[in-house]
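Enquirer: The structures considered in this document are given below.
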Structure P
Amino acid sequence: MMKASVSRRLPAGRSGRSQTRDPQPDVCPDPRSPCPMLATGFVIISLLLFVEVALSLSQMRKLQGRLAQVVEEYNVRGELAQEMHKTSRERAILLHAMISTDDSFERDDLYVELRALGSRFLTAREQIASMALGDDERELLDRQGELSRAAGSLQYRVIDLLTEERIEEAKRVLLQEAIPAQDRALSLVQEFANLQQSHNQQALAATSEEFRQADRLLLIIGGVTLLLSALVAAFVLQRTKGMMSALSSSNAELRDARERLEERVAERTAELRRLNEKLLSEINERRSAERKLAFMATHDDLTKLPNRALFNEHLQHAMARAQRAKTRLALFFVDLDGFKGINDTLGHEAGDQVLREVASRLKSGVRAQDLVARLGGDEFTLLLEDIDHPANAATLAAKVIELVSRPIALADQMHEVGASIGIAFYPDDAEDLDALIRSADDAMYVVKRAGKGDYGFHQTPKPAPAISNIPFQW
């Protein structure tokens, strides 16, 4: 019944715990709440940051490419213009050297160099002409080409005069016509180089302006991003405050619910503890009662000695041990002399007192491993294992008779009882339990008929008690 009571109360505890469990507050319980706006703001900021980074990288690559192109074109055109200027100067020097030398072979070598310089000049000019030029650059290059062709014609005229050995006329044409014509052509080359530098500066200025425009665009995007970030941060802060307030309120409710739950758990725990203590007490009482019942079933209620059932069980086991070990055991059947007179004259209480005193004396007179039992009335039995000689049994029997015969105080008077003991041995006198008990009982009745107050054996002649040098002692 107690277990059923406990099991009925446990579901109530679980029910109480489940009822006090509060649901967790939802951050965005309503789809119309500002949470979608918050998510949208974060998405927009992320997109703006992505666009800003992408534009920055794109503009950076574009401007770097443009700047590299401007620098490369300027360097190439400058080198080609420098090549044209250099070859023109060197041609003039070679012409002057051809006029100054009288060696025809040297003059031929100088002529070969002159033609090579002319080829280099034309190659540089053609490369410039193949580039993307503005109208003013193209016009200037065309004018320079006309002057270069005119100067070239005059230079070849000087060479022809030298071939004809008209040295003085060749000098005059060189100094008065060819060199001034070449200077005019070179002045246009320098003007072309200056124009190239001007265009390069303009391209660099345009590139710088593109840089500034890109910076302004990125600043605008960055400003918008910062503004949106500030708005989102303000919204998050406001929303967080609201959430913290809601969480604080929810936490307070949770604390109250937890306290109520703890109180209920404490109450249920105390109740269960009381029930468990009561249940344990009942279990202990039941176990104690079971032990008492078991003791009462196997022991004599008056003397607390083993009764006939327990004695028979011990005797059966002792006989089995003796059989395995090839040893001898002795069974004493003790019957009190004079007990009936005390019980009839002084009453049952006095008789019970005598039985308790005799039981105590019998237990004190045997070894710890020996068994003393009461079969009923004034009949007792003693079971002694490992008896190697009948004289040892005789010694114990004499001691038991002496102990039992001592006076007992009853109703302020001293009274005496005696003991008649029959002794049987296993396996000498019998090989089964009932036969062994009958043998000891028969030996006891023989003693009774012979005059009481003595001991006797079933078949073995009565030996003298063991002397002191025999190792079996009580």
Structure Q
Amino acid sequence: MSMSSSAYHSIVRSVRHNTPGSDDTEADVRFSRYIVARLLAYLKPHKAKMAAAFATMLLVTGLSLWIPILIKDAIDVHIKAADTGALLRISVTIALAYGGTFVFQALQRYFMAWVGQRVLATLRLELVTKLQILPIDYHTRRIVGVIVSRVIGDVSVINELLSQGLIQLFSDVILLFGIIWVMLALNANLALLTFTVIPFMALSTYIFSKKARDRFRRTRTLAANMIGNFAETLTGMRVVQAFGQEQKMTRLFDADNSDTRQANIHSMKLAFTFLPVVEIMSVVATCLILLFGARAAINNLEGITVGIVAAFLAYATRFFQPIQELSQLFTTMQSAMAGGEKIVEILDTDEGVKDPEDGRQMPPIQGRIEFSNVGFHYDESVAVLHNIDLVVEQGQTIALVGPTGAGKTSIANLIPRFYDATEGRVLIDGVDIRTVTQSSLRSQMGMVTQEPHLFTGPV
């Protein structure tokens, strides 16, 4: 059936989007109105395009429901009356309906792609902007690869849910209830007989969704760990090669890669076990329609005609597609909620060092640095600096000497305001650096770090 192709791509897409995720735990991801509200806000600037996509979706759904009715009328009315003129007209109408379906589907996909790409770009830009103003402490405590996977992988699955999933959700629900309503209107008894497979379908969908949620989340977790560990290996490649640890790092990556591969295989096994269940339910419904509907049509029972049987067969092929797609959407929603929680966590993270509301521009720096009774700690339990009083005159060169952890780097990090002193003041040319903007301060400084980083670009 045509449903197999769409179901296949839907399942593969679900597994793919649940792979490059963030550092999710195995805990259940619950529905959060706050997360949903934050994510839906990205659609507001594109209300017109979303409305257009919704309108074209309604047209596609309406035409899909109308075509089997046209086929029924052609069989029961015009073929029976041998009205070739009417058959020609209804054939042209059916062709135009199919053509309209294709056109409106193309427009719907265009509108959704248009919105999706802009939401994707906006969300990633906000994340990158936020990450660049978060304090150094935030980045030193997190794995680079995991952050990258959030900006790339989590944003992609959220974008799919916002730009396509919502429209698909409404489309599937409207199509499903539309088919139920039309089938009941055509013949209630035959419709109820067809619906006997729904409880089995609902049960299998529930079991699949519950297991898929756990397996897909495990896949995300393992993939994020693999990306993070690999990013650390690349960053520390000089150390790896200097100590001859290439084989060890390869073995570690192979272990992570194997775990991720097995998790993906288990997820795919579950997905492709569910797909035949959908097909079997569709086949059972088709057999019920043929067995009881055709016999009733032959014997002129319960008002069932050959046209009604043909319409029911057409609706049966469409009936289980929205059910299957809704189960896949549930998985996508779980993944999007997990990713959305992590992304909103980044966007809501306190920036730490902030410019004062009335911050002024730093005057041209002459070079006098003063630490006045400065104290500093990264967390309240461990103090790094105590009552530091230090003056460095303009043009003077000094060296800070001490064991690891003595606070040398911490002193250097306080000058450009990577951190703020928890006690006392840091002054440059007599100006408290907390009273000026960070950009005006740092733009007048140069720094050579312990580990230089070269950016890609022309010299």
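Enquirer: One of P, Q was used to compute helix-only ellipticity at 222 nm (-39500 (n - 2.57) for each DSSP H run of 4 or more, over all residues; to 500), and the answer was -21500. Which one was it? Please list the in-between numbers first.
Expert: Numbers: P: -26500; Q: -21500.
The structure behind it is Q.
Enquirer: If you rank structures P, Q by FRET efficiency 1/(1 + (r/R0)^6) of positions 322 and 450 (r between Cβ atoms, R0 = 41 Å, to 0.05), which sits at the top with the largest value? Show your work: numbers first, answer last.
Expert: Working: P: 0.90; Q: 0.10.
Largest calculated value belongs to P.
Enquirer: Using the calculated result 13 for relative contact order in percent (Cα under 8 Å, 6 or more apart), pick out the matching structure from P, Q.
Expert: The structure behind it is P.
Enquirer: Kindly point out which one of P, Q the value 70.0, 196 was derived from, the read-out being Rg and Dmax of the Cα atoms in Å. Walk me through the numbers before you get to the answer.
Expert: On the way: P: 70.0, 196; Q: 31.6, 107.
Label of the originating structure: P.
Enquirer: Which of P, Q yields 9.6 for distance in nm of label points 7 Å out along Cα→Cβ at positions 90 and 394, as computed? Before the final figure, lay out the partial values.
Expert: Details: P: 15.9; Q: 9.6.
Only one of P, Q returns 9.6 for distance in nm of label points 7 Å out along Cα→Cβ at positions 90 and 394, namely Q.
Any read-out appearing in this document is the output of simple, stated calculations on the displayed coordinates, not a laboratory observation. For clarity, every value in this text was computed on a predicted model and none was experimentally measured. Cβ atoms are built from the backbone, for glycine too; each structure is taken alone.
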